[in-house]
Every structure is written in C-alpha cells, then in structure tokens.
1. Thinking of I, II, which structure, once helix-only ellipticity at 222 nm (-39500 (n - 2.57) for each DSSP H run of 4 or more, over all residues; to 500) is computed, gives back -26000?
2. Where does the value 37 come from, among I, II, when relative contact order in percent (Cα under 8 Å, 6 or more apart) is the thing being computed?
3. Here Cα extents along the principal axes in Å has been calculated and equals 60, 28, 21, so which of I, II was it run on?
Structure I
Amino acid sequence: MATLWQQIRVNSVALISLSVALIGFSYNTWRNETSETHRNIRLAAFRVIESLGELQEVADYRYYYFPFESGRSNEGELRLRGYGSVTMVRDLMNLMPAPAPVASDNLFRLWNEHVNVLPGLESNGKHTAAAKTAEKELTSAIKQARVAVLDVLNKLD
C-alpha cells in the first residue's frame, strides 16, 4: 500500500486541476453575483434619477405656478404625483448602499413637512417665508439625493 505522500505525488496533476477548477468556479460564481447586484443597483439608480426629476417638476410647479392659477383643480393630481415620486425614490434608494438611504429618508421627511406650504402666498401676491424655505429645502434635498445616487454609481466596480 502506498503512503499518503506517494499518492499525492502520483496524483498531483489531478489534484492541481481540481483545485484550479474549484477556484475558477468559485470566482465565476462570485463575479456573476456581483455583476447582478451592480446591474440591479444601476437600474434602480436610473429609475431614481428619473423620479427625482419628476419630483423636482412637481415641487417647482407647486411653488412657481400653482399659487397663481385661478382654478387650482389639479391639486390632487400634483399631490399624488409628488407622493408617488418621493415614495418610489425612498423605496429604491433604501435598497442601495450608503449614502443613498439617508438621503432618501431626508427627502421623504422634508416632502411630508413642506408639501402643504409650497404654494403659500401672502396677501400681496408674494411667497410666504415658509413657502420660500420649503422650496429651498426640497430643492436641496432633491439635489443631495441625486448626488448620493451618483456617488453610489461611481463606487460600483
């Protein structure tokens, strides 16, 4: 009967081939999983950027045009579009790595706080201080969310 070292020496080519195959298979599996994760993050990021643009449009419309319209019949539609966009952003950004979740939670919180005061006007037809603050904070939060998404995309390898 051959000793263990003799068997290893005789079968060394087979053992090396098996090791290389296992290492290659492991690496390939890891790379495929990483690629799929990155693909999902990229897809979510592009959808978030699109939703952030829609949210900025709603915020701008509510601040710049909505208070000056006579009918204000589309208030419900604007609210639904805004909440739909900010919710989509929050949900998708919470699936991304940092700093995206923090930026999305901040944006969602600010939207809830300021959505009602955006179209505010004083009796002289100028925006109220609360409306000005709301517009600045929301625009800044949207920009921060956009920067966070771009940061996440830049960190992907």
Structure II
Amino acid sequence: MAEFASVGVQTVNPGESVVFNLAPVPCNRGLVIPRLGSGNILLRGWVPNRVGCSCNRSSAAQYRVTFDANIGIPTGGTVETISLAYAIDGGTIEASTMDSTPGAVGDLNNVSRTKSVAIVRGCCQTLTVRNITDQPILVSDPSITIDRPDLSVTY
C-alpha cells in the first residue's frame, strides 16, 4: 500500500492535476512511484507468474485507488457543480468523477472515490486526479491511497 498527500489549499486550474508533495506511506515494492511536487503517480503493470493453468494468469495489474479531499470554488469563481476525476495517461477514467456543488464561493465540501484501476501487464501508466471543470477549483488536504489487494498476502 502507498499513500500520498498534500497539506493546505491549492488552486487547480481546468485540465490540471491535484499535486501531492508528501509520501507518508511510500511503496517499498517499486510498483507505485510518485513524482512528488506534481500530480503524477506511475503505476507498474507487474503481474506475478503463478504456477498452474495459464488461464488463471491476469493480463492486467489491478490497483485499488482511493482519493479524498475538500474542494470548493475560489474567489471570483462561479457557483456551480465542480468536479475531479481519475485519469490514466491523460484520459479520464469512466465512473471516477467526484462532483460537488458548494453553496457559495469559498465553501468546501468533501469528495471521495474508490475505484479499481487496471494497468496493462508489463506496462507503466501514469495516474492523476484531474480538474475536469471549466474553472479553477480549490483543493484542500488531498490524499490518495493505492494498493494491490492481490499482492497483500503472498507477495
């Protein structure tokens, strides 16, 4: 398991990613590699070779990703629904959108989403949490936890 976070409030412009600059729980297996100070987290598609029937071998590494933060609209923004979503190599992952409609500019609401993310076996892909709204948003104290349930016991 790995956890990355930031403390304080950051403004995330449309199309940009939430920045993580702390690694309270780094990945010691080399499967989850953050670029601290940015929003990029590299996920490796390593899948163990298991003895037995080849029909049981997975063609993808399955990660469980959980993101949590408070989000709002900065001064000068328009009160409307604002959204973050997971993205892999720049493409938004379906059904990963986290929406919030603050009551007023400066109000913060909590958003959270847990999602399974498949990374192609043998490949590396970059995970980000991106602002998919047409205006800047405030993101306060974001954290993301990434783990591989299939490796939690035997590897």
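Every read-out reported here was derived from the displayed coordinates using simple, explicitly stated rules and does not represent laboratory data. Being a predicted model, the structure only gives us computed values, none of them experimental.
1. Numbers: I: -26000; II: 0.
Only structure I yields this read-out.
2. II
3. Source structure: II.
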